[in-house]
Structure P
Amino acid sequence: MSDKIIVLGEHRENKMKRIFWETIGLGFKLSTVLQKEVSVVLLGKNLDSLAQEVSTKTDLEVIGLVNEKCENYTPEGL
């Protein structure tokens, strides 16, 4: 099993989607129960400002996976 809880960050037009903030809350709850660290993964391009926002608001590690095809990542592929 992994030592971390990974939360994928959904964003569109350089703004984090509301569902991400709800998911991060669940990640924090799980981290308490499972005694695991939470990290955030952002997929896309030009992620610096989003990564800074998420890091500042959550105090979590943010990992950016840069790929032009994932500019507006969403699990639905929209």
Structure Q
Amino acid sequence: MTLMIMTSYKGKQWRADILVKRNTENNLACDSLIKVQHIMSFDQNRLIKRIGVIDSSAMSRVKKYLAQHFGLTD
């Protein structure tokens, strides 16, 4: 499984970071940042449970970043 690290938002972010506001769908403890530059592989068996899902806008920004990162854009 490939994933990106998330961290709590403390008012500062890098240009590529994607802000995810806390809501009932994602069940985050606080507003958080997806650190898209930190792509890593992870053993899916180590995941305990899904806590929530991010909204389609944030997911679109993640997909756009990945396309640019891997040179999949025109």
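Overview of values
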quantity: Kirkwood radius over Cα pairs in Å from the coordinates reads 13.3; which among P, Q; calculated: Q
quantity: If helix-only ellipticity at 222 nm (-39500 (n - 2.57) for each DSSP H run of 4 or more, over all residues; to 500) is computed and equals -11500, the structure in P, Q; calculated: P
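Quick note: the coordinates plus some simple rules give every number you see, no bench work behind them. Everything quoted here is computed from the prediction, not taken from an experiment.
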